[in-house]
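Pasting the structures here.
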Structure 1
């Protein structure tokens, strides 16, 4: 059974977000926030991520995506909320 206090955000980030440690920084930030999910690069140059956790922690991750890693330049962040799937841990997907 999925915890009803958890939320899930499916995020797409565009801009200069590949080759700038965006995924690694996202993973580290998510782990520090106790947020579960994953992040990966897309062929079109965007980064896709899923965050599951408390509403506040997921909001923190979405806020992070608007800034990204130090070398990133974020142009747009698209967020869709979905039903949590009960993910455990945070990983970089390839």
Structure 2
């Protein structure tokens, strides 16, 4: 099942994000089979202001655990984290569901 994980960074936390990034990337690599799309959400100046994940996991509990165990979350980077189910209709230029 697919879920989005939308994370918003706490204000003035770019240094924490940058310091934690190497362990965050290692965590993502260790969970690569669950990742559909992951990347930073940018502010108007092109600086990271949050993260967006689209994941394919068994259930909401697994999506929430994946989010909670990310080094960014463990470091206290996020002001908010929202996990929601997602039904993918179009992917890679093709319709995959009705």
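Which of 1, 2 yields 17.1 for mean count of other Cβ atoms within 10 Å over residues 55-62, as computed? Display every interim value, and only then the final one.
Values: 1: 17.1; 2: 14.0.
For mean count of other Cβ atoms within 10 Å over residues 55-62, the value 17.1 is produced by structure 1.
Thinking of 1, 2, which structure, once distance in nm of label points 7 Å out along Cα→Cβ at positions 31 and 63 is computed, gives back 1.3? Before the final figure, lay out the partial values.
Details: 1: 2.2; 2: 1.3.
Source structure: 2.
Who wins on mean count of other Cβ atoms within 10 Å over residues 7-14 among 1, 2, i.e. which is largest? The partial results should precede the final answer.
Details: 1: 19.4; 2: 14.9.
Greatest value across 1, 2: structure 1.
Could you tell me which structure in 1, 2 was used to calculate Cα extents along the principal axes in Å as 42, 29, 21? If you can, show how the numbers build up before the last one.
Numbers: 1: 38, 24, 23; 2: 42, 29, 21.
The value was obtained from structure 2.
Since every read-out is calculated from the coordinates, none of them should be taken as a lab result. Just so we're clear, the structure is a prediction, and the values are computed from it rather than from any experiment. Cβ atoms are built from the backbone, for glycine too; each structure is taken alone.
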